[in-house]
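Got some structures for you, see below.
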Structure 1
Amino acid sequence: MAGRRRKSWKHLLLVFVLTFVIAAVAGGASEFLMRHTTLAIAWVILLVVILIHILFDIVGIAATAASEAPHHARAANKVHGARQSVFLVRNADLVANFANDIIGDVTGTLSGAMAASIVLDILHLYSGMAEMEIWLNTLMLALVASITVTGKAVGKNLAIREANEIVAVVGGILASVEKLTGWSLTVRNQRGGKKHGPARKDS
């Protein structure tokens, strides 16, 4: 019991630190870019952040909806990224926590802050619109929320329907990253899942 509590606290601490670091780096970088770019580029950056939010949401859902067996079959044939795909499915809870919660919440917060920054840029360029600041803020936040929620709705349907294919693609990307960097991001999968429970069965 004490061991589980210790593990839970370690996990929470890791989530806190990881979220803080990602938010600080992403927030600092986006703030710098927003302050040193044109209004048009600021819009592009905002749309990219929203897209990242949607893509990671798709990955998190796909990992929880995918079946492990097809990826084991691909791993047996030594298909590129298959071992990483097995890791993603076997650790779907961690993948969803990282993709949907950490990245999702960070990008969601960033997109809201960036929308407010764009409104300030608009008011700076067109000072005559100062009286419309409240309306502009409301419209910008509503627009960002609408794009994000609509994109996630479309992505959720895709993630459930094409879960195994999406996990295979992400697994291939992870395999390429591991090969290029030499980092074993999915090394825990080599332990056969004994520490993390039995392999998931097909639904």
Structure 2
Amino acid sequence: MPLHVTQFAGGSRGAWGVERMESVRGEPLTKVERVAVLGEPDVVLPNASWLLRGVASYERYVTRAERTMLEASQAPLGRGDAVCAALIPVLKNAEWWQLAQDERRAILEDRSHHIRTGARYLPAVARRLYHSRELGEPFDFLTWFEYAPADSDAFEELVRILRSTEEWRYVEREVDIRLRRLSPDRMTVDA
């Protein structure tokens, strides 16, 4: 199966207006006005300040039971009422990648309860994880969340909980970009 690369282009064009952008840990990204989410890898936006690419591949740390539970609860991306979004690129440190897969899983779920915690916020907060490490990108993961304005406090709580876990001690770089979908007449390039 061919890999489907999604691009996030930060600049002056795109369907998502940037409400705030901050470096949580490590080097920031250049501040931009908008973000375009592009499903076609050959599309290039002129004057983009940065471009992040990722692949939504198989889930690497979930069990069959967790996958079934997530699939039953997960809302689709692109819901009409989910006009708020967050793009949170994350780079883990070398210590994380030196751990074996089962050791990372133990930190991620057995001790940090990442999957179980995230599931409590479904279906209000839809999410997708993009893997970037194998593409040679500056981040290992691009996390994308969509939610309605009424669920903003719940999303903030989710992020606060996840950042307080053992897993987040392995984060070397994280940028938090909060977005709002622009009205349809202002949408531009997104695929």
Tell me which of 1, 2 gives 14, 36, 34, 15, 1 when you compute P(r) over Cα pairs in 10 Å bins from 0, in percent, for residues 8-87 alone.
2
When mean count of other Cβ atoms within 10 Å over residues 80-87 is calculated, the result is 22.9; to which of the structures 1, 2 does this value belong?
1
I have 3.2 for distance in nm of label points 7 Å out along Cα→Cβ at positions 16 and 48, calculated from one of the structures 1, 2. Which structure is it?
1
Please state which of the structures 1, 2 yields 4.1 when distance in nm of label points 7 Å out along Cα→Cβ at positions 32 and 64 is computed from it.
2
Computed 4, 15, 19, 22, 20, 14, 6, 1, 0 for P(r) over Cα pairs in 5 Å bins from 0, in percent, for residues 96-159 alone - originating structure among 1, 2
2
Working back from -26000 (helix-only ellipticity at 222 nm (-39500 (n - 2.57) for each DSSP H run of 4 or more, over all residues; to 500), computed), options 1, 2, answer is structure 1
Highest-scoring label, criterion being FRET efficiency 1/(1 + (r/R0)^6) of positions 56 and 128 (r between Cβ atoms, R0 = 25 Å, to 0.05), among 1, 2:
2
Kindly point out which one of 1, 2 the value 65, 39, 33 was derived from, the read-out being Cα extents along the principal axes in Å.
1
When mean count of other Cβ atoms within 10 Å over residues 136-143 is calculated for each of the structures 1, 2, which structure yields the highest value?
2
Suppose mean count of other Cβ atoms within 10 Å over residues 144-151 works out to 15.4; of 1, 2, which structure was it derived from?
1
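Throughout, read-outs are computed from the coordinates displayed, never taken from laboratory work. None of these values were measured; they are calculated from a predicted model. Cβ atoms are built from the backbone, for glycine too; each structure is taken alone.
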